[in-house]
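Listed next: structures, encoded as structure tokens.
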Structure P
């Protein structure tokens with residue numbers, strides 16, 4: 001029942017983490033960030049998740065396996081205190097290793113392979129950032145790649161992203177997906193006005209920071 005609810009809640013209406021968040025909260029503003037800026041936002045959320053979250057469910061989307069390998073040691077540290085850790089990329093195969101994140105291989109036509117994602121879903125602390133890579137002109141350096149990005153601290157929107165990840169996992173490991181969905185069966189609270197204001201302020205700070213970086217480093 002739990003996995004059926006998770007897949008029905010996420011998969012039919014969305015094809016990516018980005019679109020899942022936009023569907024879960026139509027008030028979210030998107031911002032175009034460079035890969036470097038998006039990396040900084042993600043690192044801040046990861047650090048806060050380590051500091052504040054109690055046994056979180058963590059998910060990450062890395063596009064290519066080589067990008068995940070560059071961050072694997074950090075994700076092993078995140079995994080050490082998490083309830084479950086799942087990462088998505090163009091891995092050769094899906095696999096689970098002791099003391100490592102569960103690796104889920106995505107098919108070549110998966111829209112998630114264009115995304116950069118972090119989901120932290122825990123009691124009392126929820127956060128998610130999803131960046132959708134925009135087409136880059138030839139010769140663009142890796143750090144200058146651009147992503148249309150949304151993020152949220154709203155527990156219900158984060159749970160929608162988690163459910164989408166569970167639906168992806170279900171394609172390769174139905175039993176584990178069912179177990180994960182069951183562990184997250186409890187309802188989550190709606191965002192408070194204070195949280196909504198804090199999220200809006202955070203979005204404005206990031207937007208202004210990216211604008212300042214762009215002015216200091218014109219193309």
Structure Q
């Protein structure tokens with residue numbers, strides 16, 4: 001089991017000292033949250049003042065962005081943190097996506113599944129010099145010229161975690177992501193009776209084992 005601490009700061013500059021205190025206290029990881037501030041900037045500061053701490057967005061709102069922008073920032077965070085970054089994504093709910101971010105909302109579980117696959121396809125292009133040819137229902141990425149290709153990341157690709165509540169989203173996360181964020185509003189019974197079975201259905205679709213996956 002790992003223990004994480006929060007980096008919920010009023011000023012992103014405070015995330016560095018806060019993360020350092022967590023690391024010195026023996027925490028395994030630290031996470032930011034998309035609330036009053038962008039979730040990535042505090043982790044940039046934290047990465048520069050820590051050496052061991054895993055750093056995760058828990059969560060960044062995926063549907064407020066697109067796979068290419070998330071691939072870029074995730075790849076750079078992995079480089080800056082020397083392999084300690086986890087790209088944590090969540091869907092948020094329809095009113096926020098449509099009314100706050102002015103973005104499209106439809107079939108969130110299927111969209112999140114495809115978003116993760118699209119990000120991975122972009123990273124594969126950069127990491128392995130493969131042709132970028134991702135064409136899905138929601139996202140299409142087919143152009144990558146050399147000037148925009150950062151090349152292989154010496155620390156590999158980041159892990160992707162995603163959050164879910166309902167069975168469809170949870171199953172999708174179990175199918176394609178590296179880890180799952182349990183919603184703060186949960187019970188032991190709901191995790192046992194709803195979350196874990198949905199994740200297992202996702203594992204079965206992708207042929208993976210529970211041991212290959214993290215639950216936060």
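Looking across P, Q, the calculation of Kirkwood radius over Cα pairs in Å, for residues 31-94 alone that yields 12.6 traces back to P. Of structures P, Q, the largest value of FRET efficiency 1/(1 + (r/R0)^6) of positions 23 and 111 (r between Cβ atoms, R0 = 30 Å, to 0.05) belongs to P.
Computing helix-only ellipticity at 222 nm (-39500 (n - 2.57) for each DSSP H run of 4 or more, over all residues; to 500) across structures P, Q gives -15000 for structure P.
Taking relative contact order in percent (Cα under 8 Å, 6 or more apart) as the criterion, the top-ranked structure out of P, Q is P, with the highest value.
All of the numbers you see were taken from the coordinates with simple rules; none came from a lab. Computed from a predicted model, the values in this text were never measured in an experiment. Cβ atoms are built from the backbone, for glycine too; each structure is taken alone.
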